[in-house]
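> Once you scroll down, you'll see the structures, which are given as structure tokens.
Just so it is clear, none of the values below were taken in a lab; they were calculated from the coordinates. Predicted model, so just to flag it, every value in this text is computed and none were measured. Cβ atoms are built from the backbone, for glycine too; each structure is taken alone.
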Structure 1
Amino acid sequence: MKTSIATVSISGDLGEKLAAIAAAGFYGVEIFENDLLVYDETPRTVGRMVRDAGLVLTLFQPFRDFEGMPAPLRQRAFDRAERKFDIMQELGTDLMLVCSSVSPAALGGIDRIAADFAELGERAARRNLRVGYEALAWGRYVSDHRDAWEAVRRADHPAVGLILDSFHTLTRNIDVASIRSIPADRIFIVQLADAPRLNVDLLYLSRHFRSMPGEGDLPVGEFMRAIAATGYDGVISLEIFNDQFRAAANRPVARDGQRSLINLMDSVHRLEPEAPMQVPALPAPIAVQGVEFIEFAADETAGAHLERLLRQLGFRHTGRHRHKHVDRFTQGGINIVINRETTGLAHASYITRGLSAYAMGLKVDDVEAAMARATALGAEAFTQPGGTGQLQVPAVRGVGGGLVYLVDDQPGLARLWEVEFESRDDAAPTAGLKSIDHVAQTMAYDEMPTWLLFYTSIFAAQKSGMLDIADPSGIVHSQVVENPNRTLRITMNGAENRSTVAGYFVAEAFGAGIQHVAFATDDIFATAAALRTAGLAPLGISANYYDDVEARFGLDPAFVQRLRDNQVLYDRDEDGEYLQLYSPIISDAFFFEIVERRGYQGYGAANAIFRIAAQRRLLRPPSLPRDANPR
């Protein structure tokens, strides 16, 4: 599989872009003309830089407003093309993209356009060059790849071919089945971009909101399956115009691009196994059975504070690590680990971030396959030296540099708790918590695409549409990653500014991470009573909320009083009811949630503003040091 990316897709000057693209493992690069024009080196030198980086220059683009021009503009268009051919030969590439004209001077007519391309092809062939015609979604006369293909077919010249771009086809809802009948040798290159479904002008969408395949809402997989059905086995290239990407560090964005292409083509190959494109052999997306544990980094003081809270939540101290200052607390099927080591990653995390849920363990069907898929998709494997007799639990780096550990039921890892921990007898009362319902990770908004792609490419899981969560100080963007049987649920919250509670967490924790963990119970009122007995006062919700919820849902006043007495929030949809309560805040915006689902499968988004308002009253003013907050 030959992967490529346009230089316009990432930040930096041309030299920095080439270094990032090569480091990400791409086969080739498209040179976007503006990147060349603003770079203070000759085209010949740039071509040498591309080759020295181990890349192939797959395309020079774009050449605009060429076809259908009246005299004397037609001659000027050919003169411009000859100059571009000079540059291409200096660069060392043989293919130029010609996008359909948007000039108000252009004339329509497929035969006229075909004649122009036949002559252009003849001129290109004399220099051993080729030209590809791409239909822009907003082209004046040609805005559909079917019309572009008809012009190429009528031009009937071996140096003239078609360039297909998923964005231009899919945003206009053109049937991709029409691609399947195009001869593979007439497709010169395939460009890919995803995008959200927004009710905006297509040109504006294209210039600002394109994304990597799998990060948006377009059926890019269906597009590529149609391409594969033609027998095409050439270059697959990314052309992404995105304001966030061009403002972000170029190497992570380039890595995301390569990951998106490998994941996309793996999914296409599974549905079109006879397609000629060579795709890296990957295990199938990994099934997740559930969240096996959440691990916190702490010191003695912070660990004692967290342990008190866990006991109030009904957790029992059931294990002490045989070799480390690490403790296990359990309730139902939930495992919480407190790591108070003074060396290693957990300690480094504590020094940097304070008390934090720096790692989670996922139980998968096959750890070996999971690690193989994750690392093939660019995830960074993590290992930490262990002593004699200790298990090495495989892990990869996740959100905010934290860890995602992987365990399974194979011999060895299945005995994790038995091998690594001495069991402890603890008969303390529990609170009816059964399992981890979901894990909420918070990050800067521009990091969200990376981590959505991380989870959905490695694991058998899908992302939801985006919701905007209202915070009194701004908007937080939220999406969910979950698998079909909902044994994996991760809510991802993107903060755009520090003033929101989510943004406060990212700022105070010095980066993205797990902001809260939600536990499931079958009876939230019984759980609330147990917490009260243990001395835990839940997050206090405004009395006005309960007046509103009674009117909004037409609830029985006695039931609403029960909600009010226990500080339980309520939501309802067509599937059922959702009840939730929250712990106090710890460690500058971390908290626990307890939920009862009565058929409901959402996450109580309508209640978020009330929870946030209550939490804001408890947050330490940013001007105060960490130890100034007594909670």
Structure 2
Amino acid sequence: MCAFSFRQHEFHSSQRQEKSVLIRSSICGTFLLLLQIGIAGALLGLSFPCFAQTQNVTYTVEIKGAGKLSSLLREHLDISRRQNAVLSTDELERLVAITPQQARELLATESYFSAVVQPVLDRGVDLWVVRIAIALGPETRVDALDIHFSGGIVSGPNADQRRMNQLRRRWQLKQGEIFRQTAWNEAKSELLKGLLVRDFPAATIIRSEARIDPQKSSAALTVEVDSGPAFTFGELNIQGLERYSRTMIDSQNPIHPGDPYSQEKLNELQSRLEDSGYFRSAFATVDIDPAQPERVPVRLDLIENPRKRLGLGGGFSTDTGARAQVKWLDRNFLRRNWRLESELRIDRETRVLGGDVFLQPIAIGWLPSFGAHLERTESGGEINDKIRTGARLVSPNKVDEKAWAIAFLADRQRIGDNFSNNRQALIGSFTYTKRRLNNPLRPRRGYVASLELGVGPRGLVNESHIGRVVGRALWMHTFSPRWRTVARGQIGQVFGGSRQTVPADLLFRTGGDQSVRGYGYDSLGVEQNGAVVAGKVSAVLSAELIYQVTPQWGAALFTDAGNAADAWRDFVFKRGSGVGARWNSPIGPINLDLAYGHATREPRLHFSIGYGF
């Protein structure tokens, strides 16, 4: 207004008029200054009460009514995660306000879609308390399920109604089961995996919906899957092959051009080449392009191992004490690309000198080998000088492995200064091993089972007919994110002959880190002349419960039982029990156990890597 009024005056040359204009301009400036001061003061006056009311507080959180889900809320609610911090009252009140929505979203992932959440802020003198009352309501269950398929699995030459029905039957989140977000995601992942691993590597889920009715506590699930076209394998393109021949690869390749796509076949090719010892790594892939599914080239990337290697090593075991070892490896033995693996190993109870020669795989991928070993063992008061030589033929499939073998064994048994015995045998054997583990290096679930059958007829070498049967099994199960069980067992028997005529390597002793804990290595067997020797029958049972304290560390509670004897009528279980620590190391599970031998009434410390089988 003053400015407007000031602009309306006309300038004249008279001094009076200039003075009038100056006076009025001064009055307006003063008025503006006072007005600005008044506004600023008013604003400050409004602000001061707010600063006076705001303060920093410490608080704690109490959750009631959530039961086993309290830990989920404590871990993920903002107000819970920040309770160790000092917050302003404004910030704390904001966290209280958003807590109901956050809690309901978290509880919904665990099937509680109608939960009622009521937070109350109790303003104490020194410590404020946020009390969160939860009424979970009923769990939501799957009421309806609809799985649709499209693509090559529905129409065309690769249509497979039986497979679609099978995938529907294998769906994990069935009608009537509790709906949880993790189970929903896992079920979709497994459904898709059922297509991706074979024939349809371009399969995708094009729509998935979980329609929740909070009033009825029900979920209607819909999944639409496009399988895409069926793929077939083409030619093998190899990268990184320098030292070794293409023939070596082709002889172990389970994939033929025109074969249906299979992730299992790609994995098998990789594992065969890595297990051969010639390659540090092998990685087989195909380009997934739905526009070009026929005869897709297989790319194989290899990193070769050097032809020769000298290895020096040492170690320690609670079974056999300190160990020194020298290994010589030649992957071009006799210039035939045969693999020679020889070793010299010395520990407290064993001295071994020997080697094995692995020939090139034969056309169907089976791996032949032969070898010879000299060994001396000193255990339980018994000394054995052994010769072992033989040949093996092993199948390329490690999931269902078969092995045929023939072996000549001879040993000289000595006990003290007064007993000496020479034994020998020629025996052929067949071993079948079935492996179903989720991870070969760090398994958490699955099983391994094997059956070994051996026979040696009476003749030039054997003094009598010999038969041998050994069964082994290891089972692992994870029944929650933190708890798992490990069970193992072994039973064996030698038929025919006696322990005076059958070599020690065909008989049985037990005890030690990975058999019956609480007892020394091979200290359970048959007593003879003050020593412990091997018997014709044996059995071992073990059960272990593991709690995963952190992702790397676990605690174990276990009990073992086992023994060896000349006959089942003489067999008596010797038991050991204890506790242990588990570390998931990069090379596999490392176990440290303290076991109590019930027969000896003494504790014993055990250290091992992996799981004995």
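> State the single structure among 1, 2 that was used to calculate relative contact order in percent (Cα under 8 Å, 6 or more apart), giving 9.
Details: 1: 9; 2: 6.
It must be structure 1, since only it matches.
> Using the calculated result 1.11 for Cα Rg over 2.2 N^0.38 Å, for residues 258-481 alone, pick out the matching structure from 1, 2.
This value belongs to structure 1.
> Which structure, out of 1, 2, was FRET efficiency 1/(1 + (r/R0)^6) of positions 130 and 154 (r between Cβ atoms, R0 = 30 Å, to 0.05) calculated from, if the result is 0.05?
Values: 1: 0.95; 2: 0.05.
This figure was derived from 2.
> If mean count of other Cβ atoms within 10 Å over residues 402-409 comes out at 17.1 when worked out from the coordinates, which of 1, 2 was used?
Working: 1: 21.1; 2: 17.1.
Checking each candidate, the match is 2.
> Here is a further query. Using the calculated result 145, 65, 60 for Cα extents along the principal axes in Å, pick out the matching structure from 1, 2.
Working: 1: 88, 63, 49; 2: 145, 65, 60.
Computed on structure 2.
> Which of 1, 2 yields -6500 for helix-only ellipticity at 222 nm (-39500 (n - 2.57) for each DSSP H run of 4 or more, over all residues; to 500), as computed?
Values: 1: -10000; 2: -6500.
The value was obtained from structure 2.
> Between structures 1, 2, where is FRET efficiency 1/(1 + (r/R0)^6) of positions 138 and 226 (r between Cβ atoms, R0 = 35 Å, to 0.05) highest?
1
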